[in-house]
Structure 1
Amino acid sequence: MTSVNVNNLEIQVNESGHVTFTRDGVTWKFREGFQPRLECEEGILNFEDALSISRDVITSGVGEGIRSHYEGFKAGNQTVPYSFDTIVWVEAASSDVFFEWVPLNEEGLTVRKIYWPGEMEFDEKNEKWYTLLNHQQGLLIPNTWETEMAPIPFDGFFGTAGGYMPWYGQVKDRAGYIAICVTPWNAGYYAEHPTGGPYTHVGTWHEPSLGKMEYRRIMRYSFLNDCDYNDLCKVYRTYVKEQGRLKTLAEKAAKNPSVDDLIGCAFVHKGIKTAVQENSDFFDPADPEKNNRVVTFAEREKEMRELHELGVEKLYLHLDGWAQPGYDNQHPDYTPACAEAGGWEGMKSLADTMQELGYMFGIHDQYRDYYLTAPSYDEHYACVLADGTVPGHKRWAGGPQTFLCGTQAPYYVKRNFSSLEEHDIHLDCAYLDVFTCNEGDECANPYHRMTRKDCYDYRNRCFEYLLSKNILPSSEEVSDWSVPSLVFCHYAPYDFMMRAPGTPKEGIPVPLYNLVYHDCVIEPWMMDRVSEKEDYMLYALLNGGAPYLIREGAYPNTDGSFESDVKGTIEEDIRRCKVVSDLHEKVAKCEMVRHELVNGDANVQKTTFADGTTVTVDFEKQTYEIA
C-alpha cells in the first residue's frame, strides 16, 4: 500500500491499483470487484497483469501523488513491451484529485478501450444515495430506484446526447464527488443500475484516437463533504468559467443583438419536401408514398399570417426540407430551393413575409451526413477510420451515406449560405443538424487528417461563420464543447422524452445541464400533453425555456416525435405558449441557481433563477406557480 496526505485528504493505492480516498472522516474507494483494465484486440488485460509494476510518491511545486508504472504484458504466447503510467495526485491549492493515464510504449497491443479510473463502492439500499448522469438534460438515480437502467445512447460518449457534459457524480448522505473528464474527446462513461438497486456503478472509459492512445488522459475528482447535486453542478460551472468557456447569452447578444429577438419566441417546426428513397431504412414498400410529400412555400406563408392574426407576437420558424432534394437528401449539395414548392421566388416570399410580420426565420441544413447521391460526392473527402474503412449507413431518408470529414464542413457552409445570400433569402437563424448530438468524427486520410478534438473545432467554425453573417446558429441538442459558439438548439430534453409516453423513467429527471448553462443557450421545449397524467409544459416552465407552438417531426416515432393523446385547439396552444414565452423573456439570461425536490418529493420540483424568480411545479396535480 502506497499513500500520501495533502490538506487532510489521504490517498492510498494498493497492489491491485485500487484507490481509496479519505477526507474528514468520509471514505470513497474503488469497489472490490472493479478491475482497471485494457480491452484489446488481443484480449482483456488487467493492469495488474503487467509483468513489471512499481510505485513511487511524486512531489511537485503544486501537489503530491502516487505514480504507478506498468510494463510488459502477455498477449497470447508473446510478451509485448506495452507500458504506461498512472498518476493519482492532489492539487494543493484546490484539494482536487487528478487521475492521469500516460501512454509510454504502445508496441504490441491494439487497445480498443481503457477502463480507469474505477467505479466507486456505492452499494447501500438508501434513497439518499444517488448518482448523477448527464444523459441529455440530466438524470438522478437513487440507489433504491425500481427501474433498471437501459443502455446509454452513444455508449455514454462525452459530447453526445448520452453525455451533454463530460462529468458524473455521486452523493451519499450529503457527501459527494464530481468526476470531470479534462480530456473528453475520446472518452465516455458507463453505468449500471439493476431493477430496485441497491447500487449504481459508474466509471470512465477512454478509447484510442486514430488507432493509438497517443496522449495523456485526465480525470479530475472534487470531493465535497456537505453537498447536493446543485453544488456539484456549480463546481462544474466554476471549472468551465475558469477555462473561459462559459459564454453567456448576454455576451452573445452584445456581439449579435438579434439574440434578444429570439428570446421569448414561440418555436414552430415545419417542413416543405419529404422524399424517402427506396434504399433508405425508413422506406415503406407497402405504402411508398406515405413519406413523400410537398407543401408549398405559399402554404407556409399563409400559415404564418394566420398565426399572426391569432395574436402570436414573437415567433421563430424552423423550416425543414426547403431544397430540391428534400429533407435529409443529397447533403451537402442541397440547393436550389424546391421547385415544386415555388423555387427561389417562393422561398424569398416566405422569408420576406416573416420579416414583415416581425417573425424570425431559419432553415435546416446538414454537414455531417455525406450522401452518395450528392452530385459532388467523392469518397476521398469522407471520414476514413484508422483501419482504412469508410463507415456509413442508410438509415435516413436520403439512403446510403458516409460521413463528411469535418475539415471540409466550413467550406460547404460558406458555399451554400453564399448561394442563399445571392438569392436574397434573409435568414435570422440556421440549424446545422446532428453536430451537437453525435460524437465528433475522426479521419485518418493524410490529406485531411482529423482527431475528434479537431472535429469539434471545425464544427464550431461553422457556427462562427454563421454568426459573422448575423445568422444565429443552432444544432440538434446541446453539448459542452459548443457553448462558446452555439446560440440555441432544437431541444435539450430529459432522456424519458425520447421514449414513448408512459415508458417508466430510469431515474428522477433533474436539470443538470441548465444548472450549469441555462444562461448560455436558448432551449425550446416540447409542450405536448402526452397523456392525462403528463404535461410537458411543466418541464418547459421549470427550466425557464422557450416553447414549441408547433413541432412536426421529420420521422414518425423518432427523436421524441410521438402522437399526443390529448389534443388542444390552436388558440389553447397559443395561450399556453404565451405563459412559457413570457417567463423565458424574463429569465433566459439568468443563471439557474438552484433546483429542488420540494420536501424530497420528485413530483414537486422548484427552480430558482438569479433574478429571484422561482417556478414550482406539481407533476401529479399538473399545476405550476411562478413567483
Structure 2
Amino acid sequence: MTGRLLPVAGKRSVRRAAGQLIRQDARAFTAVIVLNALAAAAGLAGPWLLGRIIDRVGAGGGVSTVDRLALAILLFSLAELLLTRYAGHFAYRFGERTSARVREQFVDRALALPVTVVERAGTGDLTVRGTVDVANVGTTLRDAAPDVFTALVQALFILGAVFAVNPLLGCCGLIGLVGIWCAGRWYLRRARTAYLAEGAAYSAVTEVLTATASGARTVEALGLEQRRIESCDEAIDNWRRTRLRTLQLRSVLFPSVDVSHVLPVIAVLLFGGVLHDRGVVTLGAVVASAVYLRQLAAPLDVVLQWMEQLQSSGAAFARVEGLAQAPSVAVPAPAGAPADDRIEMAGVRYAYESGPDVLHGVDLTVRPGERLAVVGPSGAGKSTLGRLLAGVDAPHTGTVTVGGLPLADLGPEQLRRQVVLVTQEHHVFLGTVRDNLLVAAVSATDDELTAALAAVGADWVADLPDGLSTELGAGGQQLDGAQAQQLALARVVLADPHTLILDEATALLDPTTARHTERALAAVLEGRTVIAIAHRLHTAHDADRVAVMADGALAELGTHDQLVADDGAYAALWNTWHGAPRDSMNRDSMNRDSMNVESTNRDSTKRG
C-alpha cells in the first residue's frame, strides 16, 4: 500500500487550471463555440419549416410552396452538416494541443518532485496519474468535451425554439425535463467523490502489485508470500468496491434519463392537443414542438453517454492537477561555488517520517579523491548515510557540506555536478542506446559514448543489431538487469561528477563481471571521490579508508589493515567473509540476501 498519496486538487483549483488551459488556446476555443452555435441554429430550421409546411397545406397551399420549404430544409441541413464538421475539426485541434500541454506540465511537475516525496507516495500513485489519469483527461479533451459542448448548445437552442413556437408548449417541455434534472443532480453530487475514491484505490492496487513483483526475491527469501497475497487481495477488493459504487451511480442515472426522454414529447402532444382543440395553437405548432423535443433526445443521449467519462476525467484532472500542490524541489539562490570537493558531515541525525532516528550524531569527513567504503550489518544505516551524502535527504539536525557549502544550498543541477548517487535500481528509457546515454551528456560524441560503455564492460552493445542506434524497450531490444545496470554506470562515467556514491550499484552483475566493472570504474574515475556502500567486502579491501556503521552510528574509521589489526567490528565482518568455507558465488548470494533484508527493513522504517 502507498505510504502517503500525492495531493488532489480542489474544485476551485481545477476550475482555475481549466480556465488557464482555455486561455492558452482561446482562438480555437472561440471558433469551436461560434461554429457549434451556428450549427445548432441551422439545425433548428428543419422542425420549424416542417410546421410551416403543415400549416400551409392545411390552409390550402400548393405543391410549389411545399417544394420551396422542403428545399430550405435541405439547405439548412447541409449548412448544419458543414458547420458541425468544421466545429469538430477545431475542437479536435484544441483538444490535442491542450492534452499535450497537460502531459508536458505533468512531466515538468513530476520531475520537480523531491525524491523523498515520490518514495513516500509510492510509485503506484504517480504511475497511475501519469498514465491512466493523463490519458483520461486527453480522451475527454479530444472526444468527450467537443461532443458534450455541442450537445449542450443544441439542447439550449432546441428549448429556446420550443418557447419561440409557443411559450405554453415550452413550459410543457420543461416540466417533462424535471426528471432528467433531478437524476443528474443526484448523480453529480455523488460522482466526484466516488470517482476520486476509485482512482485512489486503483493507485493502491498498482502500488502493491508493483512492489510485490519487483521485490519477489525478497518476499521469497523472508517467507512473506502469504502476507503479500493478502495485501494484494485487500487492495483489489477495495478497488472492486469503489468500482461497484460508480457502477451503482450509473445504474440509477441511465434508466432515469431514458424514461425522462419521452416525457416532454408526451406532455406536448397531450397538452398541445387540448390547446389545438380549443383553437389556442395551430397543428403545425404542436408538431414542430413535438419534433423539437424529440430531437432533444439526441443531445441528451450524447451528454448521458459521456457523463461517466466527464466525471471520471474530472476526478482524473483533479489528481493530475494535484501535483501542483505537492512540494517541489526548491531551487535556492546561487550560493557560489564550493571551495573544494571535501564533503563533511557534522552532528548528523536523521529519521524517516515520524519514526525513530536511524542516524545518531554522525561526524564524517570525505577527503577529495579518496575511495571510501561504508560497511556494516543490515539495518546499520549505510544506505541512509549515502542518501544524505548525495543530498537526496536532508538531516534533521547537523550539517552536510561540500566545499564549505551546505548541500541544501545547491540547486539540483549544481548538486548533480558535484555528487551522483547510483543504486541498484536503474531505468532504461524508451529510445536508442544512444538516447539513453545522452541523458547524462547531451553533447557527447559516439566515440565518447562507446568509450563510456567500454569503461563499464558493456561489450554487448557492439553485438546489438544497430549498435548505438538499437531501439530499447517495448518493441525493441530488451535488456536484462545486469545490462541495464551497466548502461546506468556508463551514464555516470559520462556525467563525470567529482563525487560518486555507489550503493551496491553492481549488485545485479555476477561476481566476476562486478569485480571487473568496479576495477574499470576505479581506473576511469581515478582522482574522483568514490564512496562505495559495500556489501561485498573486497570493495572495502580495495578502498583507501573504511567507515563501519553500527546501529546508525559511525563505529570505526580507518584503512582496511588498521581495522583488521584493531580486531573490532570490521575485523569480525572480514573474518566471517574471508574465512567462511563458501565459494565466492555463495558469499555473493549471502550478501545479496543481506542487502535485500536491509532494503526491506529500510522501507518498513520509511513507511512506518
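Here, each number is a calculation from the coordinates, and none is a lab measurement. Values in this document were obtained by computation on a predicted structure and should not be read as measured data. Cβ atoms are built from the backbone, for glycine too; each structure is taken alone.
On mean count of other Cβ atoms within 10 Å over residues 346-353, which of the structures labelled 1, 2 is highest?
If we compare mean count of other Cβ atoms within 10 Å over residues 346-353 over 1, 2, the biggest value is for 1.
Determine which structure produced the value 5.2 for distance in nm of label points 7 Å out along Cα→Cβ at positions 202 and 546, calculated from the coordinates; the candidates are 1, 2.
Matching structure: 2.
For Cα Rg over 2.2 N^0.38 Å, for residues 314-569 alone, which structure out of 1, 2 has the highest calculated value? Intermediate results must be reported in sequence, preceding the final value.
Details: 1: 1.04; 2: 1.08.
Comparing 1, 2, the top value of Cα Rg over 2.2 N^0.38 Å, for residues 314-569 alone belongs to 2.
Using relative contact order in percent (Cα under 8 Å, 6 or more apart), single out the structure from 1, 2 with the greatest value.
2
Supply the structure label, taken from 1, 2, corresponding to P(r) over Cα pairs in 10 Å bins from 0, in percent with the calculated value 3, 13, 19, 19, 14, 10, 8, 7, 5, 2, 1, 0, 0.
That value comes from structure 2.
Looking at FRET efficiency 1/(1 + (r/R0)^6) of positions 74 and 290 (r between Cβ atoms, R0 = 25 Å, to 0.05), point out which structure of 1, 2 has the largest value.
Structure 2 comes out on top.
Assuming -21000 is helix-only ellipticity at 222 nm (-39500 (n - 2.57) for each DSSP H run of 4 or more, over all residues; to 500) as calculated from a single structure, say which of 1, 2 it is.
Only one of 1, 2 returns -21000 for helix-only ellipticity at 222 nm (-39500 (n - 2.57) for each DSSP H run of 4 or more, over all residues; to 500), namely 2.
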